[in-house]
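**Student:** Down below are the structures I want you to see.
Rule-based calculations on the coordinates, nothing more; no lab input. As the structure is a computational prediction, the values presented were derived from the model and not from experiment. Cβ atoms are built from the backbone, for glycine too; each structure is taken alone.
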Structure 1
Amino acid sequence: MTQDKIRVLVADDNKLLLAITRDALEAAGFEVFTVISGLDVYQEVINHKPHLILLDIMMPEIDGIEICKTLKQNPATRNILIVIYSAKRDMDLMDLCYEAGAESFILKSDRIEEMVDRIKDIIKEKLLKARR
């Protein structure tokens, strides 16, 4: 699978985790953009038109679930794949993410390679099938 054209926006207010995630996704061949503020997600979506957004739930100003709902309600952004990730293993929270329109939910982990593999799988399953 080629990811040379796949743009990923990572939104997380934890700067260390954001840097680690960015580096891992770039090493996997993705073009990566990052934001540390919930409100900045919207501007980056306009600027870079990502194929996928990896979105933390707990963000300053506006949380990931609200961002997801807003993007999924807008015809211009509804087809962007949204993967919400959180350190909380909470079934109700997962349900809220899917109700908001997220394609997937990933638990934050110190096993960053597993997270990157999961993102590759989601892209292969959802995005590349749609391109055929």
Structure 2
Amino acid sequence: MGLVHVPMVVKGRGGRSRTVKMLVDSGAAWSLLPEADWRALGLKPERTYQLSLADGTTIERKVSDCRFCYQGVEAPSPVILGEHEDVALLGVVTLESLALVLNPFDRTLHPMRLLLMQLRGGPSVSAAPLP
């Protein structure tokens, strides 16, 4: 199938931004920025999580929040603060925040078809009061 990389504008504190070549990883929930990138953006660790690698190894990494921008669409998303040798990854939470999907055939990002269901004229549903 092949790897898919996209240029993503990432915005941090104080208006700092940079374009990062990110690997689209449909198996990753959150995006990851290598240390040089998140430090240049002025991101600070806000919380720590345990993460499982593909081989089953568990590691701890710091997480922050930043803004991602792709072709004029901008949205916030959590980001794992990677180490020096880590690869920049674009995870599905960020893709969904930007309302983007990966077309695996031509290996490009496209706007997501957003669906909203609205109930009209159906039976009324009321919640039972809590004890």
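**Student:** Hey, relative contact order in percent (Cα under 8 Å, 6 or more apart) derived from one of 1, 2 reads 21; which structure?
**Tutor:** Going label by label, the one that fits is 1.
**Student:** Between 1, 2, which one scores greatest on distance in nm of label points 7 Å out along Cα→Cβ at positions 72 and 96?
**Tutor:** Max of distance in nm of label points 7 Å out along Cα→Cβ at positions 72 and 96: 2.
**Student:** Can you spot which of 1, 2 the value -2000 was calculated from, given it is helix-only ellipticity at 222 nm (-39500 (n - 2.57) for each DSSP H run of 4 or more, over all residues; to 500)?
**Tutor:** Of the structures listed, the value fits 2.
**Student:** If we compute distance in nm of label points 7 Å out along Cα→Cβ at positions 8 and 120 for structures 1, 2, which one ends up with the highest value?
**Tutor:** Structure 2 gives the largest value of distance in nm of label points 7 Å out along Cα→Cβ at positions 8 and 120 among 1, 2.
**Student:** Tell me which structure, out of 1, 2, gives 1.5 once distance in nm of label points 7 Å out along Cα→Cβ at positions 32 and 88 is calculated.
**Tutor:** Source structure for this number: 2.
**Student:** Here is a further query. When volume of the Cα convex hull per residue in Å³ is compared over structures 1, 2, which one is greatest?
**Tutor:** Structure 2 gives the largest value of volume of the Cα convex hull per residue in Å³ among 1, 2.
**Student:** Sticking with this structure for a sec: Given a value of 28 for percent of Cα pairs over 16 Å apart, for residues 64-103 alone, calculated from one of 1, 2, which structure does it belong to? Don't skip to the end; give the middle numbers.
**Tutor:** Numbers: 1: 28; 2: 37.
Going through each structure in turn, the value belongs to 1.
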